[in-house]
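Structures for review follow.
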Structure I
Amino acid sequence: METLNKTDGPTCRFSGIELKHTFADLGRQPLSNSYLHPSKLSHAEPHYPLYAWVSEDNFLVQLEQFETADEIFSDYAYFSSFSDGWLRHAEAYTSLMVERFGLSAESFVMEVASNDGYLLQYFTQRGIPVLGVEPAANVAEVAIGKGVPSEVVFMGEASAKELMQRYPGADILAANNVLAHVPDLNDFIIGLRTCLAPDGVLTIEFPHLMKLIQETQFDTIYHEHFSYFSFYTVQRIFAHHGITLFDVEQLPTHGGSLRIYGKHAASTAHPVTGRVQSLLDEEVAAGLTDMATYTNFNEKVKKLKRNALGFLLAAKEEGKSIAAYGAPAKGNTMLNYCGIRTDIIDYTVDRSPHKQGLFLPGTQIPIFGPDHVAQTKPDYLLILPWNIKDEV
């Protein structure tokens, strides 16, 4: 099979080398979180190439940046607290950090991309001082209303230095599902390093690229996710910036995620566990250091598209009604790539009142509250946030 290569690609956001190898071409799509108000349905929606590259020197999978972070996060529609499973995950994380690292009222916990206070509220309940760093003002406002102190700022070297003039270094510095959203990786990681106490612990959670490839999770690719990481890649990136990854856990969240634990390279605390080398070995065995693993992915995506459309079109031919559940970003990637619109899916429902009454970007499928399913009783319900299907 011929490898899809391009010679005029962008440059790697970590190493700066030219990107030549295609990982996935999902066509032109609107921003996945740009939900439409009814008054905007007749307006043209901006569409951008949803094209993922892979770097040949570090296997970082990445997109080009078409919108600034300010444009993406100025009025963000995702509120973490509307997922019960995610709240349970956050509460369990809090208990684990307190127990493993002996946190107390003398400690200081910081979270970057703290959203609506979904995580830090549990530390606050235990009397542990916290600070949320959240770029979306509308979301940070909700956190502040919960009693979670929050700064509306993007994490980077300059903002971190400013924060450290007013706050202590973090004993625990959490960054959950934000690494993929960062356009300037190097500046972001320098910012994290700046905010970390000398023997502090950095924990970062992000979807595991190995799972994305193995399970063809192409719908987790969207414009707001600039980068996609294996452990092999992320270890190299953080080591370059003086952060040693001393432990790693594999998690079921978001279809398969990693939680990495980092420390200053100069710190003698927190010895490196055996799980680090074990996961590196697992990734090598899975082909994550072989370029063919990446360049073959696009064909797997095309096959999945054909299968999904085949099922849905056959159901419509039989006169069946189809609705969707959820309005996540991943669902918009899938629907737009497959060309699934209101001629196939009548509507979707979502628990978040911030999305109800709006329309999905690109497909213009209307969003109702969950009760609409019971009222209309569709023959099929397509679950778009498949990672939380047990909550449906």
Structure II
Amino acid sequence: MFTLSSTKVFGEEISLGAVLGPTWPVLVIAFVTALIATPIARKLAFKFQVLDMPNDTVKIHKKPTAYLGGLAVLAGFIVAVLIGFFYFLKESPAAGEYRIILAICGGAILAAIVGLVDDIKDLRPWQKLLGQAVCSLFLMLGNVRPDPTPIFKALHVQVSPEVTSVLSYLIILFFVLGATNSLNLLDGLDGLCTGVTAIITIGFLFLEIHLATWATDPEIDPIRMIVAMALVGSALGFLIFNRHPAKIFLGDAGSILLGFIIAAMMMLFSGQNIRWWLASIVIFGLPILDTGTALIRRALNHRPLFVSDRGHIYDQMIDRGMSLRKTVVVNYLLAGMYAVVGILSAIFLHTRQAIFFDLMILILSFVIVGWKGYFRMSGCRGAIKKK
């Protein structure tokens, strides 16, 4: 039987105004910067011919469309985070945690560079994965990492600090590779990846506001707020140009960038009770579901895991009769559903209950997708045919 761990969405240790006051300008700065930078990025893309060309298989847009949208998002994010941290938080207890900010910003810049090179040169899968792995080193060096020690203590297992450090890095690596590639795979329709990322980050923001009003971690709470505000603002500023019909695409520079920042935020939540970390994973549920479905489908079809196809959940929705706009809206609603479930489970359920509930939600999602036939799709390249 489930029992409530809390009956309040927001705590009483710190007022909501005190939490939002120093950080809301960060959202505005990120939004305006991305809004200004996006048309500039579009002009540069056409000038240097960094364009996404349509084809008859995976890329179904009608005319060449500018890449480099990721650089506009990067500009909005970096400018907002640096101003927010070094100006708005200069008197905050978080002011001494500049290593975290530099690690996230440095990793974000490298993530965008890796994606940009892929947009221009078309990297091999292993080269892209290597670049993403190097990005994860920034989080390790900035001490943005989980501490598995409490888990071992609960299991009455003793491990050396060296083993703990290795496990921490492996967890970071898994999350960075998972998040960057999940959002890369989700970037298949106008406004889809950008909008879903904004919704996911708004979910993180609500989670963080709850933690901040309870004064759970005065040094890390403002950093999570700054990063979330900056990502929401830059994503929304870019979305104005990226919604259907898109004037510019994220490109791999954008999707890998967004994935890295999302992974960094999930690592920042890992320092709290495990249910907050798990809640952040559930909030990221839609990209997990889409990527998991793609991997299962490609395995069933005996296709290479890194071969693109038009069998993603959103592709199949269109093939089943949905318009592009409706498909994007439905995916926004699904992303919002995962965000609400993750937030409520973390706030109102005890740790063991939240762990069980969140895992059941993720498992049930795959069961429903399989039941609806999304693992077998006759319209995608290399799909299993019905007998």
*Structure (I, II) behind the derived value 13.1 of mean count of other Cβ atoms within 10 Å over residues 121-128*: II
_With mean count of other Cβ atoms within 10 Å over residues 105-112 as the yardstick, tell me which of I, II scores highest._
II
*Figure out for me which of the structures I, II the number 3.9 belongs to, where distance in nm of label points 7 Å out along Cα→Cβ at positions 89 and 297 was derived from the coordinates.*
II
*Using helix-only ellipticity at 222 nm (-39500 (n - 2.57) for each DSSP H run of 4 or more, over all residues; to 500) as the calculated read-out, with -22500 as its value, let me know the right label among I, II.*
II
*With distance in nm of label points 7 Å out along Cα→Cβ at positions 65 and 153 derived as 1.8, matching label from I, II*: I
*The value 2.7 for distance in nm of label points 7 Å out along Cα→Cβ at positions 129 and 145 was derived from one model only; which of I, II is it?*
I
*Consider the structures I, II: one of them gives 25 for relative contact order in percent (Cα under 8 Å, 6 or more apart) as calculated from the coordinates. Say which.*
II
*Out of I, II, choose the structure whose coordinates give Cα Rg over 2.2 N^0.38 Å, for residues 49-176 alone equal to 1.39 when calculated.*
II
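Only the coordinates and a few stated rules stand behind these numbers; no lab work does. Note that the structure is a prediction, hence the values are computed from the model and not measured. Cβ atoms are built from the backbone, for glycine too; each structure is taken alone.
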